[in-house]
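I've put the structures underneath this note.
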Structure 1
Amino acid sequence: MLVLPLPALEDPESETVPESLPFIVDAHVHVFPDELFAAIRKWFDQFAWPIRYKLTAQGVIEFLLSRGVNHIVALHYSHRPGIARHLNTFMAQLCKGYSQVTGTATVFPGEEGARSILEEAFARGLSGVKLHAHVQYFDMDSPEMLDIFETCSEYSQPLVMHVGREPKNPHYAYQTDPFLLCSAEKLERVLISYPSLRICVPHLGADEFVAYHLLLNQYDNLWIDVAMGLADYLPLINPVPLEDMRMDRIMYGSDFPNIPYAWDRELKRLCSMGLPAESLERICWKNAAEFFPIAMRV
């Protein structure tokens, strides 16, 4: 269990992405309206870590694109019932100005009209759905999740779910213990019940690293991303080397801008790992292009 809050790092950052890396899709970037971003940063300062990059949603996109990230998957999640439509409208309007951005939808599990909220978002061009169990307090086994699983399956829309157990802290302002809500075992039941539903679990599935390694090998409808998992920042020990994992199911994601260290910290780590060129291409863009999917010219 993590003991939080943690300090910021003053590590140096580069002006551009490392030259040795291929085309880059950042599959884990957060954008929110200004007032929600401000509330999130206040919460992080108190309970998690200081956010280094306090930018607007447009500023987040401009920052990464100007530094050589080629495509961005923009994620958001509703913190309470009744605001998902507003957030999805915000996301759709934001993405209109950027061909290099794929925007996702969100919904609050169990809220009235969840299916129609998602259908409207897909009709507006949003691709995929982002949920966060720690914030939205959903249990993957609960009936309220059925509408979401079924709608995503029916429309062939991928689902990004933060259902890893960490970060957890006994002093968090969470209403429910994430260790009770989240488990690889519960996710496996979803993978079995919805074999056509593409699911990504961020942060390498922290902290059930071995369990997610085994699930990746067994289920073709599961992906993971590396966000904050390669930064050597969180005091979590991953006994599974990245090079031993299934390379066609791992996506690069930064968790930008909600990070306490340099924006390119994990990109530099990828460069230093000595991975084959084919594996780097898979992690840096090909897997994300297939998961969402994203039509792009490389």
Structure 2
Amino acid sequence: MQTVIVTGATSGIGLETARLLAQHGMRIIGVGRTEAHCAQAKQSILSSVPDAPIHFYAADLMQRREVLRLGALLAHDLEGNSDGRLFALINNAGCARSWYRTTEDGYEQQFALNHLAGFLLTYTLLPFLLHAGGRVIMTGSQSHKGAKVYWQDVMLSRNYHPLRAYKQSKLCNLLFAQALNDRYAAHGIRAYVVDPGLVNTDIGTKEQGIVRFAWRFRKPFGVPPAIPAQTFDFLCRAQEHPPGLYYALCREKPYSSAVGKEQAERLFILSEQLCGITYGEVRA
């Protein structure tokens, strides 16, 4: 049985993706921010898929120490229950912020959760992905188009705007996926980004200020989260690795010209420095 890890799996896109993959016979490991939310999500999935092999872990992925703690728990789980293989890692956890706020490590929160958390978690689980020839999938956004990485101040501490920070973090999702493919595709791993489109979730209502105000008007026009969940399911269940990088509605889509090998590698190296890690080379 193939194991899939889904972060941000207690609501919205993550919950519906976990539910759909469980319906298709995969072993699901979900990640949520609190034990209570994890318990509710697990019960929701089991009500749809009785006896589904599903387990949840709680972790605040905005904090580096929590990602590392979770990574150790997941590694132990995969070694004991999945023959050391991870078929897919879905880095779905994300946030939107109205004001400049930092993590305990001093990193801007949207950059930390929307990009660095997935970058660091992928690092901790890389041996298991390599063992399975697995897939890494990020939840992206069309808002990456027209965005850029502010290399001199990636945390935007001197010129913060919530939408600018969000768009940069979504561009980073594609650059990370590109860098993973450049480094590890030859070793069997493939990375993807899913554009879910406008989805009726609570991501904007969790925040006060301009984000909440704007989301109140946009949310009713969004599709149910079960719709983008189908694209994650498609990328996970395709027998062969799909060839593209950026997908929406189960089809490959064009993405920003800012996504290229040089920019991707630059972000990868910077992210290693910010996380205090080195991915290293894969031995043949």
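Data table
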| item | result |
| --- | --- |
| Which of 1, 2 leads on distance in nm of label points 7 Å out along Cα→Cβ at positions 121 and 177, largest value | 1 |
| Test item: mean count of other Cβ atoms within 10 Å over residues 9-16 calculated as 11.8, pick one of 1, 2 | 1 |
| Which of 1, 2 leads on relative contact order in percent (Cα under 8 Å, 6 or more apart), largest value | 1 |
| For -13500 (helix-only ellipticity at 222 nm (-39500 (n - 2.57) for each DSSP H run of 4 or more, over all residues; to 500), calculated) the corresponding structure among 1, 2 | 2 |
| Value 23.1, calculated as mean count of other Cβ atoms within 10 Å over residues 17-24, assigned to which of 1, 2 | 2 |
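A short reminder: the numbers here are calculations on the coordinates, not readings from a lab. This structure is a prediction, so every number in the text was calculated from the model and none was measured. Cβ atoms are built from the backbone, for glycine too; each structure is taken alone.
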